[in-house]
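Structures are listed in the sections that come next.
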Structure 1
Amino acid sequence: MARIDLDLAHAYKPNPRQDSDYALLPLKMSFRDGGAYALLGPSGCGKTTMLNIISGLLTPSQGTVTFDGRDVTHLSPQARNIAQVFQFPVVYDTMTVAENLAFPLRNRGLGAERIRQRVGQIAEMLDLSGQLDQRAAGLSADAKQKISLGRGLVREDVSAVLFDEPLTVIDPHLKWQLRRKLKQIHHELKLTLIYVTHDQVEALTFADEVVVMTRGRAVQVGTADQLFERPQHTFVGHFIGSPGMNFLPSRCADGRLWVGDHALELPPDKAALLNQAGEFVLGVRPEYVEPAAQGDPGAVPVRVAQVQDIGTHWLLSGRLGEHLIKARLDPETCAPAVGATVWWRLLGPHTCYYKNEELLA
């Protein structure tokens, strides 16, 4: 395993001059030895570019990659001792499952008994023990991808194991099982794992820390709790959560927060911060929008536009002027009728405030 440090930027075109010319904007980032990380973001945000730079499949146009303080920027994946698992299965169809799993170990000259033990250990972790003698050609796409995962995990001396959306071809129920398996394998083997995905559930259930990316920029690195409770960037608030965070243009004057024509009472410490901000954006998650009494100093009147029974909760959409606000309410709460005017509390300990897309301290 290795600690991985990045200090780089990457553009696929020569002489980049503006942010849009970069696939990865300048960044500094570290992945600790033995950590489990996810690179999370929409298609085209730069996460696969970052993964390929870490693996050595791509050389950054600027900056360096170091493993345990050693500059590996121009070294091949083999020289970096990297294992990488791709989106679609890469297996040898003419070999058995056992031979596929053993292949990386045989290439490194390990003894037959040690190979047998390690193949058996990884096969048991991935529920492949009963298929070790089967040829890969006759297996389903699910099973072949499990072989690819196993080949990535089978080496004990690897610097890091990199996963590029490895569960794309996997059946949805098996995805859930494999996410748990990968978490278990990480705890047992203590490998450095970096996992690329656009699926927030995969990222938040697999990783100890998630790197949220957008437009070539890593906008926040944190635990699931940190990303949900205190998004450092409006994109994180929007992307994490279902539905994402509510955002309302706001301003502060005379110690009061104004959302449209509605004034809300602010605690003195918040008023001092926001008075200096001018115009900003209020962010509050649907989970923290609560019913309130009429005239509540932290609440606004909202006209109910939609009521959905999700089973575990009510999902309500309401209009405040031209702005749509979503609220998740307890299923035992009596849901208001569409068209009714209700009061929802927006201000509380979980409310966030943003200026130029970034969280105000």
Structure 2
Amino acid sequence: MKKILVIQQKMIGDVLASSIICNNLRRMFPGAQIDYLVYPFTKPVIENNPNIDHIVLFDEASRKSKSAFLKFLLSIRKEKYDMVVDAYGKTESNLVVAFSGANTKIGFRKSYTNFLYTKTVEEISKPLTNAGLALENRINLIRHLLPNFDFDIKPRIFLTDSEMENGRQILDSNGIDRSQKIYMIGVLGSGENKTYPFAYMAKVLDFIVEKTHAVLLFNYMPSQIKEARAIFDLCQPETQQHIKIDVVPGSIREFLSITHHCDALIGNEGGAVNMAKAIDIPTFTVFSTWIKKEAWNSFEDGNKHVSVHLKDFKPELYGNKSPKDMKDAAMELYQNYTPDLILPTLADYLQKN
């Protein structure tokens, strides 16, 4: 039996994106054992995935202790993997590849690490489909294994019936009428430079309620209650009556179980958007001023999935630089990213959905 290890140490969106490698390897090699190496906090997005046999957790101890890391590397070697697919391509995963002993070692082409791999793949810089660069490049890692294979490039999260029922019960117990429009709001990004300014977000929420009278649920971690409350306080009183700010998912899986019953997820780009897409929920995404939209605006079709980026409206602010080159200017750029730029596109989206 062929044993394959897929590596993706990073954030939730990355782990979900690279899970398509596991999904397609299962279809390509039905009898293989497919393991997936990730950070523990990202595990919820790949739980119950039938295409993954074992989730290998790279824990904090292994990251911080050289002796623990060596022990982890030796445990990987003992598994005797036939193939390792490294979708991460950083020092940690380079070392896992080096220690694995696998006959086939696949990774992205980089001049300083090419010697570690038996096959390297050049990343493309422009998307060829509406799946976006992040997904296309991951599929390209394994495309050479069966060039004529019909690849499934869409990430999927597998919710159980009991999880979906739990989401319904949470809404019902909080007095939320599921016959109304319900929008999950990605009210905060993963950091300040990935979060639409609070006052601007409040204007967006006022607009949504004015146009739809929908119930709004805030997606935020308990530690972010102060920031979520600050945005709530900036909203108009009428909008505040439509926000159920105290309905806070207790876990990522609970967030998914609730979002399953929502009509759309609207808000900052990040893992929540990618998770919503993976359970077939429509999304409207506000990209950070420095994130490369072409990489993560997957399956955008102008109807079910729509996104906006400051560069769409004011390309002159960027010149020939990519959004990522503008990271240091992210907060300054946000001041130009006013709601009046976004609202016409959002209005069209709300009407269609």
Structure 3
Amino acid sequence: MTPHPPAAIDLSRAEARRLAIAASGIHPALPQPTVEGVLDRLHIVQLDSINVLARAHQLTFTSRLPHTTTAAVDADLRIAPPPVAFEYPAHALALVPLNDWPLWAFRRRAARRRPDYPEPAERDRILNLIREHGPLTQRELRQPGDRASNGWAWGPAKRAAEFMLWAGDLICVRRTPRWERLLDLPERHLPPHLHTEAQTDDECLTALLTYAGRALGIATTSDLADYLRIPTRAATRLLPHSPLLPVTVSGWTKATWAHPDVLTDPGRADGPAVFLGPFDNLIWYRPRTQRLFGFTHTLEAYKPAHHRAHGYYVCPLLAHDQLIARADLTRTEHSLTIHRMTTEPDHPPEAPQLLDEAYARMTTAVGCS
């Protein structure tokens, strides 16, 4: 593909913000009707183990599907065969559409070159266990005498299984009710046309950068690199050869790109108020969140309580194309609790009504009365 000429499209910050929100699947001109549709739009939906409100991926889906509950999200993802998605360290550990398996060959190849990739004997042991017994958890792969994994301290079986997952020796398309990953052989879930590494690293990355550009709408080179967790220098080299178009945004100084489809989808200015999960694609990269919204987003769950400025599990409130507040939310069996609410200095006067609207939507999403 011929490199693009210099940017000829000028956008205001407000236009960039509107396009970014619509591209993410929130307030689109045409709604995304299904869980699979949202996944195909975003291509990466981050996973996280914290569950005081809901799982991170459930919140990402329900913020884009106003009449879908977190329970329904997981039910849709479990439909088989074939599976809808697999888990992979794309942007952190994430759900990725099964059809994208060939494009992550660049990372699988890199994983096999790392010095901590397991030795052949350990790989054979794990693969033979799964061939014989079917999908197994990491706990079930431990040998007698292996120490269990504890937080960031990985035991031998977990370390081997993680690298085999990254390298594509294993795949995860399901979890147990206890939220343990079930590791299986890729050939049991991938049709032959997907079980391939035919594309070069540059071909994989160019396709994934194009997907990232569609999901972000308006993004700098570093925004796009962060989406895939690749070096910025790789994105800088490949973006001029992608379908993304160079644009300029008022007040932004770095090279910026837009997907052609996004420029024709302005979204809705009057979309409903919605709480975003702290791992939502729209806000997960803090420099971009600050650049788009003037909003400083931080995750404080891993800080000591006395060091938290806003709370444990804080969800920004999106309304009128702005992040106007944030709330520390938890769910019990029957109720949704706001422990702390903080509004932004420039919040609109109708902020209390917008909070009520977002609270009602979240209550429905997490299945509370």
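Readers should treat all values here as calculations from the given coordinates under stated rules, not as data from a laboratory. If you're wondering where the values come from, they're calculated on a predicted model, not measured in any experiment. Cβ atoms are built from the backbone, for glycine too; each structure is taken alone.
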For which of 1, 2, 3 does distance in nm of label points 7 Å out along Cα→Cβ at positions 39 and 63, calculated from the coordinates, equal 1.9? 3
Note: mean count of other Cβ atoms within 10 Å over residues 255-262 at 22.9, derived from one of structures 1, 2, 3, originates from structure 2
Candidates 1, 2, 3; distance in nm of label points 7 Å out along Cα→Cβ at positions 175 and 191 computed = 2.8; producing structure is 3
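Tell me which of 1, 2, 3 gives 1.35 when you compute Cα Rg over 2.2 N^0.38 Å, for residues 239-302 alone.
Values: 1: 1.16; 2: 1.20; 3: 1.35.
This value belongs to structure 3.
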